[in-house]
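What follows draws every value from the coordinates through simple rules; no lab data is involved. This one's a predicted model, so the numbers in the text were calculated from it and none came from an experiment. Cβ atoms are built from the backbone, for glycine too; each structure is taken alone.
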Structure 1
Amino acid sequence: MTSKVDYFVVQIYLTGSRTILSVQTVRHTGTYASGIYFAGIVYLNLVAYTHGYVCKWTDLRNDGMQQSNEISVIASRI
């Protein structure tokens, strides 16, 4: 059975000239969704992302596939 909702946390740390990315997920669907979020959103403007985000993936199409428009940020820490 495929989960229709999943969560993941993205944390980005800046230490000197290095950027460290940490991702924690609940299930495998959140892992895949976090990769989509990173590649399509965060990576395109990495400098602007300097804190943590809690994100939610909801299978809006009911097809079991993670799409970028199905991912939303539900909390962030500045």
Structure 2
Amino acid sequence: MYKIIMPKLGLTMQTGIIKKWHKNEGDKIKKGEILFEVETDKVTSEVISDYEGTLVQILNMELEEVPILQTIAYISP
């Protein structure tokens, strides 16, 4: 099981807001596909998957503010 974490996108970033999930639970994921968009106090960025498999669980929904490095989803190989 692969953990998807809230990435740290800047030196001062402490939290990020999940603006949009591009995949749903049960969707097949390919490495390099966009998983979600995260908003910081400075920028909105697309986050791509480093893994291939099935998105089995989303722990944080859209518009939730999440601390950096917290697990937000799981991908099963």
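Just a few scattered comments:
- Computed 42 for relative contact order in percent (Cα under 8 Å, 6 or more apart) - originating structure among 1, 2: 2
- Winner on percent of Cα pairs over 22 Å apart once structures 1, 2 are ranked, highest first: 1
- A value of 2.1 for distance in nm of label points 7 Å out along Cα→Cβ at positions 12 and 44, calculated from one of 1, 2, originates in structure 2.
- Which entry (1, 2) yields the derived value -4000 for helix-only ellipticity at 222 nm (-39500 (n - 2.57) for each DSSP H run of 4 or more, over all residues; to 500): 1
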